[in-house]
Each structure stands twice: as C-alpha cells, then as structure tokens.
Structure P
Amino acid sequence: MGRRKSRQYAYPVSPSAINAFKADVMRQEGYAVNLQEPDQVKFEVAQSMGIPLSQGDNGQLKTEDAGRIGGKIGGAMVKEMIRMAQQHLAEKQRIR
C-alpha cells in the first residue's frame, strides 16, 4: 500500500506558490531549476552532495541521506523566509 500525501501548510497558500518560492530560492543557491518541475531540483542537490538519488524506488537510500537532501532545500527556504520577514519588519519600522 502506498503512502498518501496529506501535507497541510500552517499558512494557507497554494502549492504552486510554494513551488515557485522553492524554485526561486534554489536558483539563488546556484542550482538549475526547471520552473515547470521545481521538485526535480532534489536530484541536482543529491548529485552535488554525492548522494545516489534516482527516479523511482530509492529503497537503498539511507534516511540520513534523504534528510540531508531535504534539509538543504528546506533550510534554504526557511533562511529566505526569515530574511524576508526581517526585511518586512525593518520596512514597517521605517514607516512609523
């Protein structure tokens, strides 16, 4: 039986907006991102880290390695969100 994806975001936003943000952030990190399939950047990230990730079954992949790939992508996204929030707060302070 396959697992169902049941992601729910803490803040309601469209999945396409999240994917566009991911693509923008990973481009800033120096990765080539296909705008039509931003999730595919995980393969380039894995390759740059020397992790054997392939299309389809990756049963041989260690959990630690999968976490390193996702951490690189998610970490960059969180860092950018924090930068954006700080910029927003600084602009808000200047207006007052």
Structure Q
Amino acid sequence: MATFAVQYTYTDDAERVAIHRPEHREHLAELHREGTLLLSGPLGGGPGALLVVAADSAEDALAKLDGDPFKRERVIVDRVAREWTVVIGAIPGA
C-alpha cells in the first residue's frame, strides 16, 4: 500500500459546494474511519482540497474516492492523484 496525494479542484459555484458539503464530509469521515483516507482539507488560493489516501495505485486512489457526493454532484471539476513519498515526518495510519 502506498500513499497518494489527491488534489480536487471545485466548481466556482459556492452555493452548490455549500449545499453538498455536509454529505461530502460525512462520506470522507467514513473513508477516514475505515483507514482509506488519512488526511483531507481545503486548499487556500482557490476552490479545492487536498486528500491523502492509502491505495495501491493512483487509479486505485481515485477509485476509492469515486463515491464522494462532490463527484456525483459535479462539484469536483478536476482531480489528480500522485504518489507521495513522505521523507520527513509521519502520516497517521500510513
């Protein structure tokens, strides 16, 4: 199992983001409880977020996030997964 940084870019429609945020966060909380999602949070500088996921590949990391209500509701307009090798420090659960 490897660690992947997944960057979400959201729509500029702040109302749509706000409407679906509670369901999105509950879904991510469930992924965290099961150990798939290690960390997540919004990024500054524009609508988006960074998620750290335990997965076997970049494709697997994205597949594990496919159930996100933000994806279903087209709040996410782009997402990219890249393997991340932590050199200094430690990620909880990794």
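Here is how the numbers come out for the structure above:
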{"read-out": "Among P, Q, structure where helix-only ellipticity at 222 nm (-39500 (n - 2.57) for each DSSP H run of 4 or more, over all residues; to 500) as derived comes to -10000", "value": "Q"}
{"read-out": "Origin of the derived value 1.6 (distance in nm of label points 7 Å out along Cα→Cβ at positions 16 and 72; candidates P, Q)", "value": "Q"}
{"read-out": "Structure with the greatest value (metric relative contact order in percent (Cα under 8 Å, 6 or more apart), set P, Q)", "value": "Q"}
{"read-out": "Cα Rg over 2.2 N^0.38 Å from the coordinates reads 1.29; which among P, Q", "value": "P"}
{"read-out": "Structure (P, Q) behind the derived value 28, 23, 15 of Cα extents along the principal axes in Å, for residues 32-79 alone", "value": "P"}
{"read-out": "Structure from which 1.00 was derived, FRET efficiency 1/(1 + (r/R0)^6) of positions 40 and 64 (r between Cβ atoms, R0 = 25 Å, to 0.05), options P, Q", "value": "Q"}
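Just so you know, all these numbers are worked out from the coordinates, no wet-lab data involved. Please read all numbers here as calculations on a predicted model, not as lab measurements. Cβ atoms are built from the backbone, for glycine too; each structure is taken alone.
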